[in-house]
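Asks: Structures for review follow.
Every number in this text was worked out from the coordinates using simple rules, so none of it is lab data. What you see is a predicted model; the values in this text were computed from it and never measured.
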Structure 1
């Protein structure tokens with residue numbers, strides 16, 4: 001049985017000895033996190049669902065999945081080597097994906113430098129023969145899961161101010177579970 005088949009059989013959140021579940025993300029600082037939390041709170045008040053815990057708010061750049069623990073230093077180094085200049089992103093557009101019942105906050109305008117960085121990171125992963133989820137990069141912050149929003153939900157969020165986020169260098173993030181549920185931890 002291949003690693004991917006084993007992972008599917010065990011479930012996507014199952015721990016596997018000697019392996020870690022990881023992804024690259026932009027991690028909000030202490031100034032941005034409360035603004036994102038305002039959107040989580042507003043979205044939940046309007047549509048219900050399971051809110052993303054404040055400690056886990058982030059923007060995924062590229063999802064990798066299960067990797068051998070000995071690969072973590074190399075994967076962290078790839079993020080550090082990525083050509084990067086901080087850039088401001090304005091999160092000003094809420095929406096949802098019906099297929100997975102996720103409500104999100106995204107941007108009306110994608111900076112070219114951000115899309116270019118996503119492509120550069122994926123190219124580095126290909127060069128190092130690291131498997132990753134190759135879905136198109138759609139910058140967003142997950143607000144809620146298990147939700148069925150409506151137009152009324154979107155209308156309720158319109159008064160919320162846009163979130164201005166200066167994206168610093170992306171980091172490798174470890175996805176684990178603890179007593180409170182999902183727990184995401186940026187790695188050095």
Structure 2
């Protein structure tokens with residue numbers, strides 16, 4: 001099953017930058033720098049797995065989820081159940097960005113949970129370590145459509161078999177751990193007529 005299914009976490013990479021997605025997923029490139037290591041260490045508790053009760057809520061950590069319809073697999077950092085409602089919670093190192101990559105990843109987790117449980121999931125939350133706050137994410141029809149579009153785009157890129165060109169968003173490139181591997185400015189200079 002896993003070979004035909006896309007890991008959900010790579011949707012985050014794809015939505016941030018298609019070239020980053022390709023470098024990480026197809027070419028297995030990964031640059032472990034201080035921010036990447038910090039994020040890994042911050043995720044340790046969520047990645048332990050298990051369950052616990054917090055008041056009336058039930059909390060599950062590191063839950064394996066998948067969707068046969070969407071052909072995606074992955075883990076939810078946390079799933080909380082309270083008042084008969086399920087809510088996925090994703091943990092992120094930084095702060096809320098200007099892009100929807102974290103939202104797409106979380107929505108894909110919710111869509112997997114819906115397929116597995118038959119229950120409607122209307123929202124989730126993202127906990128950002130830098131701000132120490134949770135941000136609620138409503139799973140609107142637009143976000144669901146965007147998530148499915150991202151999944152389809154990933155499979156189209158993979159079927160195309162070509163490394164996408166660099167993006168032209170300097171802020172994204174500057175903040176990307178793969179900038180030294182991707183070499184976006186250098187590639188653009190060499191490929192611009």
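Asks: Of structures 1, 2, which gives -9000 when helix-only ellipticity at 222 nm (-39500 (n - 2.57) for each DSSP H run of 4 or more, over all residues; to 500) is computed from the coordinates?
Replies: Label of the source structure: 1.
Asks: Among the shown structures 1, 2, from which was the value -0.63, -0.81, -0.92, -0.98 of log10 I(q)/I(0) by the Debye sum over Cα atoms at q = 0.16, 0.20, 0.23, 0.25 Å⁻¹, for residues 21-76 alone calculated?
Replies: Of the structures listed, the value fits 1.
Asks: Further question on the same structure: Give the label, chosen from 1, 2, of the structure having the highest value of relative contact order in percent (Cα under 8 Å, 6 or more apart).
Replies: If we compare relative contact order in percent (Cα under 8 Å, 6 or more apart) over 1, 2, the biggest value is for 1.
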